[in-house]
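Please find the structures below.
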Structure P
Amino acid sequence: MKTIATAAAALVATAAFAGSAAAQTATQDVGFEVQAISQIAFSGSPTLTISTATAGSAPTSATASGSYAVTTNETNQKITAEIDATMPTGVTLTASLAAPSGGTSAGVKTLSTTAQDVVTGISTLNQSGLSVSYGLSATSAAGVVAADSRTVTYTILAGS
């Protein structure tokens, strides 16, 4: 009987102590940041070949296409384009990019070694499957031009 009384007293004491235990809390600061993101990527391998003409007219221009994707979390961005070397005399390479939502295409631009705007007004978006069209034209005076290539560099940066 004494054992039951002692056990009961211990049980009551334990229950009382457990109920009166103070809760503990802790805090932690979590840092975060979203940095500026502006990315552009192109797909496809356009090849342009001029091989025909109508008698009495300049050679028939060639066209090719590809696509691009763009992501930016910034406002008022633009895309510029330039080529790595001048085109042969009498040969012209052009590009035209479809504008993503909210942007404006500059239309067909003759590419040169100087960067020029091809799309403006791009703000906080991510879009893919946008078309890019290339054109190659040549005058008869250009003569025969051996197969060659130019690297087109597209840059997304703050608009002006």
Structure Q
Amino acid sequence: MPDNFYGGLDFGTSGARISIIDPHKELVYSSSVPYLYNFENPNSWIKSCKKLLDSLPIRVRSNLKKLAISGTSGTLTACNFKGEPIGDAIPYHQACNEHKILLESLTSKEEHLRTPYSSLAKALNLIDKYGTNILLRHQSDWITGWFLKRLDLWRRR
């Protein structure tokens, strides 16, 4: 019976990392790569993801049973209705102060939503930039969606 492997992909500010463990929770593989472009560019996330997955030993890749994805909390990207990014994401550390009065009126008792670093502040900024006919996705959600669309193709390699 082949070994089963379990892993995690982590997308941070400077690059992406992958770690794989066996059923005994022993680390069997680990690697990291910097982003090819800037952090705000969703294509950087995907190119890093592909590079890390392609680097897996074939035995690990063919027996990978679960893979968790973690991204930076608060990084938000705008997509078209096919899920394709339409520009750079707004990173978790960028303040969006353009809608301070609107944020206060929408979130009268929710202090955490009033901050210029909140996803709501970033969403209002992206709507201003791209209009209302968009999808908004957090980094790890967008990467997960991309990955699930391509899972069968990747596993067949």
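The numbers here are math on the coordinates, done by the rules we state, and not lab data. Keep in mind the model is a prediction, meaning the values are calculated, not measured. Cβ atoms are built from the backbone, for glycine too; each structure is taken alone.
Can you rank P, Q by distance in nm of label points 7 Å out along Cα→Cβ at positions 46 and 86 and just name the one with the largest value?
Top value of distance in nm of label points 7 Å out along Cα→Cβ at positions 46 and 86, among P, Q, belongs to structure P.
Where is Rg/Rh (Cα atoms, Kirkwood Rh) largest, in which of P, Q? Intermediate values should be presented prior to the final figure.
Values: P: 1.64; Q: 1.06.
Sorting by Rg/Rh (Cα atoms, Kirkwood Rh) in descending order puts P first.
Rg/Rh (Cα atoms, Kirkwood Rh), for residues 22-101 alone was computed and gave 1.08; which structure, P, Q, did it come from?
Q
I have 3.7 for distance in nm of label points 7 Å out along Cα→Cβ at positions 54 and 78, calculated from one of the structures P, Q. Which structure is it?
Working through the options, I get structure P.
Determine which structure produced the value -4000 for helix-only ellipticity at 222 nm (-39500 (n - 2.57) for each DSSP H run of 4 or more, over all residues; to 500), calculated from the coordinates; the candidates are P, Q.
P
For FRET efficiency 1/(1 + (r/R0)^6) of positions 30 and 118 (r between Cβ atoms, R0 = 41 Å, to 0.05), the calculated result is 0.75, so let me know which of P, Q that is.
Corresponding structure: Q.
With relative contact order in percent (Cα under 8 Å, 6 or more apart) as the yardstick, tell me which of P, Q scores highest.
Comparing P, Q, the top value of relative contact order in percent (Cα under 8 Å, 6 or more apart) belongs to P.
Can you rank P, Q by mean count of other Cβ atoms within 10 Å over residues 38-45 and just name the one with the largest value?
Top value of mean count of other Cβ atoms within 10 Å over residues 38-45, among P, Q, belongs to structure Q.
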